[in-house]
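The structures considered in this document are given below.
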Structure I
Amino acid sequence: MKLGLGCMVGCLILTGSAGAAPPTIWMGPPSYDNGRCFRELFEHPDQWATTRGAVDVLCYTDLNFNKQFKDDELKAWFAQLAAWKIKLGLEVGAIKPWNHTGAGTFAIERPMWERVERLGGHIHAIALDEPLLCCREHIHQSDDFALQETANYIAAVRQAFPAIQIGDIETYPSLTLRDHLWWIEALNQRLAERHVRGLDFYRLDVNWVNFIVQNQGAWREVRQVELACRQRHLPFSLIYWASGYPGLEKRGLADDSTWYVGLMAQGYAYALVDGHPDQYVIESWLGAPTHCVPETTLYTFTHTVHEFVQKFVPRAP
């Protein structure tokens, strides 16, 4: 998943205590065209009322909040979120090519978060955008560097914003099953050594088209990460997205229906291995879908969210 630099992250997340509470729902639209899809949610609230009834958290990147929207817009929208009883989540950096240290990244981001809260947006949770992958593939630092700087970042957030839930996002299968199991244990251990509370959730960004194109990875391994999280009482989070969309777009075969079909295909595939995340995350950092609303029109973002939730999200007993 890519963060910032004009790239929008929209996500839908369902959260609950691992193995206990039913999942809850977070949602966010794609960010292209200066946040047009995000604006649609607030300019046409009647056009996603049914979907909104299932949503617990709306999320967006801190960088895009900062770049795309004015104070008066955010103040009005955060008031609407509060009236709807929808929480706010942010996707954030920790270790990035534009700043390699946890303390440095937090120093850049903190004013953005303070602006959000000053305008009435209570930040419920943040999700770190792939610090281990960034160290390995983008800034070419060691795994120990990744542990130390991610722990530094989390410690800084815990001190300044103690009520915020903190989760980490990492990729699969570019990071292997072994990598994920090691990273969860090692990061929480590093935090415990510093007397800092560990992760509140762990999220996989699965590039599942690689299962087909490169014969790499499998849903049963994703399920093993889920079960490992359960053993640690750590809520497991899974991003659902149209992984095949970029390749099909290059071949002239992608449109909004491609987004919908890909998302639903992932839903069926993970259900076949008895996967039941604590957080179901529907997210787009692509140029699709074209519109966020209305929920009654085929293949809009909210239509897809509604259909996915109806099909795959367990209902409370």
Structure II
Amino acid sequence: MGLMLVTGSAGHLGEGLVRVLRSAGRTVRGIDRVASAHTDLVGTITDRGFVERAMDGVTHVIHAATLHKPHVATHSRQDFVDTNITGTLNLLEEAVRARVIAFLFTSTTSTFGAALEPPAGAPAAWIDERVRPVPKNIYGVTKVAAEDLCELAHRNQGLACLVLRTSRFFPEADDDPTARAAYDDANLKLNELLYRRLDVEDCVDAHVRALEHAPRLGFGRYIITATTPFRRDDVDELRRDAPAVVTRYVPGWRKVYDELGWRLPPSISRVYDNALARDQLGWRPRHDFASVLAQARELRGDIRSELTRALGIKGHHGDAHRDGLYPVTPRT
């Protein structure tokens, strides 16, 4: 591969991508609004001139920069449109002009929105690429719109462009204060590896695999998440008695949880399925509930991967709030 452009290089995923790609001998140009050790050019993707300069000589693009869910409370809807839609359009059009070989857009499972919330008494939602997104906030709306711009660039300009809908991988404490109060942070994150989380090492690897396959695939949307132990026919019981289902697949979980003073949720309402990404991208995530459970037992509750430790916690905002990392009152 030639020169690779990574947007959002001061962020969690962006820095992880720059670190891993450079350690593999790849030539990378990192761009971000924030200066960092992994950022080569400082500027905003909403500035078309900056994007044009950043794209000079680039052969591959990974677009990881975004305003995301925690920013809904601090940024206007117009901010989301400017960054997530206009910024993505600027990158796509300059990538076409530069005749790049492959373009990756980092999207999110949050695009599914209301589709993730089955009514009371209904089975858990099984989420794969056939599920239609039903965004429930400006973040989801703008990410879906940006995905559609990627598809349009492929269809009309022939740009090889893949969309990776990543589940949560951030190391920060959960943005839901109820969840933070109910579970130890590592306990909550390990629980989520069953159905809605992945490790940043696997997220980075999925992007690397996708870059390799993009010219052959042309366009596609893929759910990027840890491999769940569950099957589609578990959805009824998962909603009624999640621990019983986990016991069938990972029978040793209870002993470890008892040792750590942890617990599983009584019910699971959605499960993300990564089968298409594993099949079409040749992606093999290494971190799942069983493997991280074994690490938690060995390291007395530390579930962090090597890359997660290296990246640390960056925070979603530049200032503190009454609720720690998160504002209390959402912006309207």
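Computed quantities for the displayed model
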read-out	value
Per mean count of other Cβ atoms within 10 Å over residues 238-245, the highest-valued of structures I, II	I
Structures I, II, by Kirkwood radius over Cα pairs in Å: label with the highest value	II
Structure responsible for -14000, with helix-only ellipticity at 222 nm (-39500 (n - 2.57) for each DSSP H run of 4 or more, over all residues; to 500) calculated and labels I, II on offer	I
If relative contact order in percent (Cα under 8 Å, 6 or more apart) is computed and equals 18, the structure in I, II	II
When distance in nm of label points 7 Å out along Cα→Cβ at positions 70 and 262 is computed for each of I, II, the largest belongs to	I
Structures I, II, by mean count of other Cβ atoms within 10 Å over residues 78-85: label with the highest value	II
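Read-outs throughout are calculated quantities, based only on the coordinates presented, and are distinct from any laboratory measurement. Remember, it's a predicted structure, so these values are computed and weren't measured experimentally. Cβ atoms are built from the backbone, for glycine too; each structure is taken alone.
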